[in-house]
Structure formats: C-alpha cells, structure tokens
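Novice: Presented below are the structures under discussion, each in the form of structure tokens.
Values in this text are rule-based calculations from the coordinates and carry no lab data. Values in this document were obtained by computation on a predicted structure and should not be read as measured data. Cβ atoms are built from the backbone, for glycine too; each structure is taken alone.
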Structure P
Amino acid sequence: MYISLYEPSKQLESVNENIPSLTPYLLDGESPSPIVIVCPGGAYMNRADHEGEPVAKWLNEIGISAVVLHYRVYPHQYPAALHDALRAIRLVRHHATEWNIDPDRVGILGFSAGGHLAATASIHNSAEAFEIKDSIDQCSSKPDLTILCYPVITMGLFTHKGSKQALLGEDPDESLVEHLSMEKQVIPNTPPTFIWHTADDEAVPVENSLQFASSLSINRVPYACHLFENGRHGLGLAEDNMEVKQWTELCEQWLRKKGF
C-alpha cells in the first residue's frame, strides 16, 4: 500500500515517480509507538530499495513503526524533496491516533542524499519553508530526532557532485549553495542526531559527517557520531560487513536513550 502525500485519502497500487508517497510499516500494540520516516539515498536521482523496506523492517523489529518516503527526485529539484519530507512529518503526526503512534516521538532517518534530505528537514522546517494547504499542514514539521547514515551534508568542497547537480542544477546561486550546506545551518534547537560513516567512503567523503558533527558540538546539540575504518558507500544495514553492521545496535541503544 502506498499513501499519496498530498492526497492521503488516495491509496496507490505502486510507486509513481510524479506522486510523492509513503509506504507504511506500522506496529500493532496497546500503546502508541514511536515512528521513524526513512529516506533512502540515490544521489537525488533515484531511491535505493535496500535503504527502504529492509530498514523499515529493522525498525519494526526494535519496536518502532516506520514509513518509507518516496520523495521526488530529478528532474524535480530543490525544494521538491524538502517539501515532501516536511509534508511526511506532518502527515504522520496528523494520523497519530489512527496509526497508533506518538506524535511527540517522530524521527527521520536518511542515507547518503537521503541523509542530506533528513538533515535539511531537521533544520529548515519553519512555517515559511512550506505552503500551508490543508489541516495536515497545521501539524509541526520538525522531527524529534535525526539519524544520518553516510550522509551528504555539504554543497561545498566535500560534496557529492552528482547529488548537488541533481538537486541544484549546473550553476546554482551561491546563496542557495550556502543555504543547503547543512554544516553551516546548524542551530541550537536542531534535533538530537545520530551519525555514522566509513572513513574510506570514496563516494561521499567522511568530512561530510565530521563537519556536521563539529557544528552540532559547537551549538551544543546532543549527538552521537560513529566512524568505521573501512566500508564501501551505500552499505545500508551493512549485514555483510562484520564491523559496520554494529551501527544498528549502536543506533538502537541511542534510540532507547532518547525514549524511542
């Protein structure tokens, strides 16, 4: 089942690239559960399957509901994906009672370019960032915590060029580059953040995570940052890497500490 973001009463039979949607993985239970919105990576060109459903099912295994966000990618450019992420957060809160989730425990998780999207949604989520269209948009679009997995963070020196070009085009205005270099946008009320990366990532340099962690530290934002010595980009749950697969256990411990 796929739920249209902007026409939530409409259920879609399959993913439509022009219709942003959510795939829900909701838990049954007597008490409301926390929920995490999953943003797969794909250089803002596509969305990697292995960073979607398997991650949602892992979250279910540790007692957390999930939705996978099918956000708009190229040829759609900024701010389409951000609008989709903010709408997803609001939609989840709007359906809190129906979906048996806690509206005060809504997280967002992103891989690679999806990590850039999650980081952007965590900071650029004010009312001015999104046009109010219906009652859903009256809900808060600020997540309660953020999980970033080998994220694209900067649009500057250490950026992933493919993600930057797909998101902003060939020759973006410098003010927009600055606005979407998230290491420069951290503020004290940025949500608590969990980050992991591999030091030898050849696609998205580890400096993306290091710079973001430094900015979180400077602004006194609670965070955890785990770096692993080796591992290719795009590992997802990293089940085939004995060292890196520890990230899920570390993240679960951190989520418990945060009340999820």
Structure Q
Amino acid sequence: MSSKRFARLDLAEPTYVELDGGAAFPLTRAPWLGGARTGERLDGYDADASGPRPRLAPVEPRKILCVGRNYRAHAKELGNEVPVEPMLFYKPATSLLAQGGVVVLPPASVSSRVEHEAELALVIGERLKGATEEAAARAVFGLTIACDVTARDLQKKDGQWWRAKGMDTFCPVGPVVVTGLDPHALSITCRVNGAVRQDGKTSDMIFSVARVLAHVSETITLEPGDLILTGTPEGVGPLAPGDSVEIEVPSISTLLFSVGPGAG
C-alpha cells in the first residue's frame, strides 16, 4: 500500500492538505472524512509541510486517548507493574500543540517535574464500536507523532491523571499524518537539546494497535479523526525552560517543539 501524506495549514482558514511532489493540495475536508482535492495547488511545501504558511496540528480530534505502560521497560523504569489489559486515559483537545509550538510549563508551585514521553499516534478513519481486532486494525487511517507531556509529580500525587497529562500545550502532535505504514515496524527517537533520551521500537509494544482499539471500542465509540497515543518507550526524562525537543519517526517525520517557563 502506497503512503500518502496529509497536513493542516493556516490558509485563509484552517485547511487540510495533501502533500505531494513539493506542493500542498487543499482538500474539501479532512481526508479521513473523504476530503477531495479542490483543484488548487500551493507550491513550496516539503514532505513535512514546511512552507510559506504556518502549520497547524494535523488533527482536530473529538477524543484523545492514550495508552499507559505499553512498553515493559518504561513500566519498569517508573517502578510500575505491566498491566494485564490496555490502560487508557484521556487528554483534552485543548492540550494539542502544533509543530514548532511551545510547551508551557506550569508554575513551580503547581509542578516541579514535567517530563517528555515520545509516542506513535494513530488517527482513526472509521467509526468503531464493539469491533473485532481485525476490524480495528482496518480502521486506522494513518499515523503521526505525539508527545505525552506529563507532570510526573502530579501524576503520583493526584492518582487521577487529568492535571498531570491534560494541561494546555501538553500534547504536541504532527507535523503530518501518513497512511500505508505498519505501526509495529517503526522506530521512535526523542532528543532533548540534541542528546538522545529515548530510542525505541514500536515492535516492543505490549498491546498491539488492533488489541488497543478493539478494547476501547468495547465501551467507547471511536470516531473518524480521534487520536490515539500508543505508549512510550523507556528513557522519559525532565523538561526545563529553553529545552528544544525533537521526536523522530523516520517513515513519518520529526516533531519539533520547545519548552517555555511557567509563571511563579
């Protein structure tokens, strides 16, 4: 299956585009909703959607679901048991951050330990409810890159993870969505200020993409455009004001963002 690349640009209004041959082709709507090319062509855009107009987050999900502890070594590094079934939690849509954005740290009085978690993310292409694993695998429209930014001290303190995981800017995602890739045959590398912090392989996931989506669909309806973060490999670590973060999945792209100070 050949790959296609999609992004979302700030044109006269937020617009989904297909990237092809150094150009961006605006679509009538999101590609997972059947968007077609309008006939317009915008030159000067590379395969990562770099070009003359700002890039937006390549998805507008109604739901962002994340898988916790989906890599054994990551569970071990935090002193946690490996779950017996997929462990899911939410991030709100207000946590989304586009390519090149700034993760805003909370005030030190709120959290003093914010960490990166580099992840492969799935974009859902079909409505899923009570799906088999086979149907769930077919429902993946494409893949992108995300970072599950986490206030680790709040995660331990609160029990519930809504603050630790859900703050504004705590879900960098992008820069593109790519179709036709095997989600279990990819590498993920996270660099902070050029130094490698995480270097993992998606083949090490405990629960497969199909297993996760089928499990979710037992109780929650997944809809086209929903975003699923699939877990992080070992090597998570702290972020500080001024840090520059790169998360690379070679077959997809490199997600770039920086870190800014909070107040107080």
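Novice: Just checking, which of P, Q has the largest value of distance in nm of label points 7 Å out along Cα→Cβ at positions 22 and 102?
Specialist: Going through P, Q one by one, distance in nm of label points 7 Å out along Cα→Cβ at positions 22 and 102 peaks for structure Q.
Novice: Right, something else. Work out the source of -8500 here, i.e. which of P, Q gives that when helix-only ellipticity at 222 nm (-39500 (n - 2.57) for each DSSP H run of 4 or more, over all residues; to 500) is computed.
Specialist: Source structure for this number: P.
Novice: On distance in nm of label points 7 Å out along Cα→Cβ at positions 150 and 174, which of the structures labelled P, Q is highest?
Specialist: P
Novice: Ranked by mean count of other Cβ atoms within 10 Å over residues 54-61, which of P, Q sits at the highest value? Working shown, then result.
Specialist: Values: P: 18.2; Q: 21.4.
Structure Q comes out on top.
Novice: Continuing with this model, one more query. Of the structures labelled P, Q, one was used to calculate relative contact order in percent (Cα under 8 Å, 6 or more apart), giving 17. Name it.
Specialist: Here the read-out was taken from P.
Novice: Could I ask something else about it? For mean projected area of the Cα convex hull in nm², for residues 62-125 alone, find whichever of P, Q sits highest and give me its label.
Specialist: For this comparison of mean projected area of the Cα convex hull in nm², for residues 62-125 alone, the top structure is Q.
Novice: Give the label, chosen from P, Q, of the structure having the highest value of FRET efficiency 1/(1 + (r/R0)^6) of positions 46 and 246 (r between Cβ atoms, R0 = 25 Å, to 0.05).
Specialist: Numbers: P: 0.35; Q: 0.90.
That would be structure Q.
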